[in-house]
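These are the structures in question, set out in turn.
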Structure 1
Amino acid sequence: MTAVSHLVKIPLLLSAAYFAAVCGKPPHGVPQEHEEEKFAGHESKQFREIFRWLPPLLIMPSMWLTFLCETVAILSHYSVGSLAHLPGVTIRPSPVTAQAGMLEVHLTTAFVVGWILLAAGSNLRLICYRHLGRHFTFELALRKDHKLITTGPYAVVRHPAYTGSVMALSGIALIQLAPGSFWAEGLQLWSTLGGMAVAFAWLAILLIMPLGIIARTSAEDDVLRDTFQEQWAEWARKTPYKLVPGLF
């Protein structure tokens, strides 16, 4: 694999961190308490706090750390120092990359698939932000003079922003954990028991969000049905799927 193909990964990593930031930053502030009242009992306090704090405290920092570590690992080929000399970090070059003088942190098909999923999911959420406008909050809430939006991506599935979230989280998992990543190669995630324990623990953390999303779709449907009644029923007839057309 050529040096150019390794270096191409750096701007892709930077853009991936940006896409993750788009997904994790609320487009509007936290709603007032009375705007969340109708959802009381529909979502546990624990899940609400997870949705509020997991992206900014864990997912986003992990993406920026991934960008920094992989960039340093790739650029270390051109410097005297190497990440291999850092305490507690082991990066083993394969015969091919050793001959080329490159570390085994490189661009892979899995990374590209992950980047596409993250980019698509992020842009889908951006479109949803624009369609819902001030109604879009990370918390379950009905804003003042709330309107039921049924156009754009909301004419395809009823909860497209959550579809974008699942796509983005799947992309993040591939970018961070697939072979060829800094974490997979540097920490030997898939070749040691300790590494696999770390990988599956992080996958479990990322999986919390999709599980919460599935629960949220039902909560949102229940409250919107009660609030908009016939308008919601008509929308549900035209748009029967929650997240994926033809599947769910």
Structure 2
Amino acid sequence: MLLKLNKFWLLFIFLITPIIFSESIVNIEDLRRDGEEGFFANLSGSYSFSRGNRNRDSFSIQTSLDYNKNDLETFFVFKRAQKKINNNNYDSATLSHLRLNFLFEENPSLEVFLQYSKNPFRKFNKRELFGLGSRFVVKDNLRAGLGIMHEDEEDLLLLSENTLRISSYVHNEFIIAENISFDLSAFFQPALDSFSDYKATIIGQFDFQVNDGFKISLQYNTFYDSRPPSTAVKKEEGLATVFSYNFN
């Protein structure tokens, strides 16, 4: 029965998913191996194309690594995205994220993270983050985080801005069926000196577990920046089909 459901949902996803590429934000809580000890590796990617007057190809590949002990969880993710037009490179984006989660006997835990990204898709040359905060396990399927981070952002005109921000998020997983779940994540990052300067993201994702290692996700994300880099729009939306495989 489970195998039949897997085949049905696999076909269903390919039928309903439009060919839209989005350089989406990495969903940390969806990727990390929370509460499990050992070393874990995951590889995921997405691809879209169009053929006509101009041939367009877009792909994204992402790998994540976890090394967890009873008092420390280490998480690293690297993502690379590229767009091509008529087989010529049009643009590319890179993101790397390192996070350490120090565990205590009582909730919450303490997290420290570093992030570096280059993303001309969103009109910034680079964005560097350093932050720390608390992570709360509210329920079995509900996680939340609250902290502070320093942001160094440089736009495509090489104009840079340093901002101290609150870093907050909430993540909830809803079990729909034996091999189907829905993940919802919301991020809010206002500047400490002006709450009118903020970044906000919502990610909704249906996960279809084909087998123990292979998963297909249909993801929607919306991103809003109240003060974006020059020439950039404030709001962006994306839809993507993501294929991922856990090696252990």
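Each value in this text was obtained by applying a stated rule to the coordinates, not by laboratory testing. Predicted, not measured: the structure shown is a model, and the values here were computed from it.
Tabulated values for the structure
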item: helix-only ellipticity at 222 nm (-39500 (n - 2.57) for each DSSP H run of 4 or more, over all residues; to 500) from the coordinates reads -2000; which among 1, 2; result: 2
item: Which entry (1, 2) yields the derived value 7, 28, 29, 18, 12, 5, 1 for P(r) over Cα pairs in 10 Å bins from 0, in percent; result: 1
item: Rg and Dmax of the Cα atoms in Å, for residues 57-144 alone derived as 19.5, 64 - corresponding label from 1, 2; result: 1
item: For relative contact order in percent (Cα under 8 Å, 6 or more apart) computed as 15, the structure of 1, 2 it came from; result: 2
